[in-house]
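Next come the structures, one after another.
What follows is calculated from the coordinates using simple rules that are stated; it is not laboratory data. In this text, all values refer to a predicted model and were calculated from it rather than measured experimentally. Cβ atoms are built from the backbone, for glycine too; each structure is taken alone.
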Structure 1
Amino acid sequence: PVFGPSKAAAQLEGSKVFAKDLMKKYNIPTAAYGVFHKVDEAKAFIAQTGAPIVVKADGLAAGKGVVVAMTIDEANVAVEDMLSGNRFGDAGSTVVIEEFMEG
């Protein structure tokens, strides 16, 4: 026998988009966010939101898929690396960009 979460429950760890959407659906407090597949749309969101801001690869990226960008330029580079540069393969083909929260 094997003990562990179901495939559906494992999505909480394996997809940041799934986790954020689940939190939104059930009114669980979480940072405001946007989900993007295209660099230009992600950059527009970053410009509108400002920095600091957090850029996350949607999938598992060996603990390297989150960038806390202190400037808009840093955030834009992170988006380019993930979406255009294929830095994390399929894990980075979608990004979650969310407000920076301290605490």
Structure 2
Amino acid sequence: MSKKWSSEDKFLIVMESFSMNQVELAEYCRKKGLFKEQIEAWKKTCLSANEQEENRTRELATELKEEKKQARQLEKELRHKEKALAEAAALLLLRKKAHAIWGDQEEE
């Protein structure tokens, strides 16, 4: 009889059988209609799933750190450009005021 086990069932079986010795595990498998190898495979899958999640979490943390670093760099560049633009606008305004006061005088 081949029963289709859900992910939840597999996880519960792994948890129930985790601390069993060989004799207890053999009895448990007979009652459930399982093979010890199935439980071992499910156990490995559970462990590797957690491992993959940890690796992904580390990758995401690294990506987040890089994105924050890039955002800080872009903000720094933006502030620099805003200052340069403000300075250019001030110089243009001074030129217009000087032109209004003294007119368009050429050096003689």
Subject >> Among 1, 2, which structure scores highest (criterion: FRET efficiency 1/(1 + (r/R0)^6) of positions 55 and 87 (r between Cβ atoms, R0 = 30 Å, to 0.05)) >> reply: 1
**OP:** Compute FRET efficiency 1/(1 + (r/R0)^6) of positions 7 and 23 (r between Cβ atoms, R0 = 30 Å, to 0.05) for each of 1, 2 and report the one that scores greatest.
**Re:** 1
Original post:
1, 2: which one has percent of Cα pairs over 18 Å apart, as calculated, at 47?
Top reply: 1
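Taking distance in nm of label points 7 Å out along Cα→Cβ at positions 15 and 47 for each of 1, 2, which is largest? Provide the component values of the computation, followed by the final result.
Working: 1: 3.0; 2: 1.9.
By distance in nm of label points 7 Å out along Cα→Cβ at positions 15 and 47, the leading structure of 1, 2 is 1.
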Original post:
Which of 1, 2 yields 1.00 for FRET efficiency 1/(1 + (r/R0)^6) of positions 63 and 95 (r between Cβ atoms, R0 = 41 Å, to 0.05), as computed?
Top reply: 1
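Among the shown structures 1, 2, from which was the value -10000 of helix-only ellipticity at 222 nm (-39500 (n - 2.57) for each DSSP H run of 4 or more, over all residues; to 500) calculated?
The correct label is 1.
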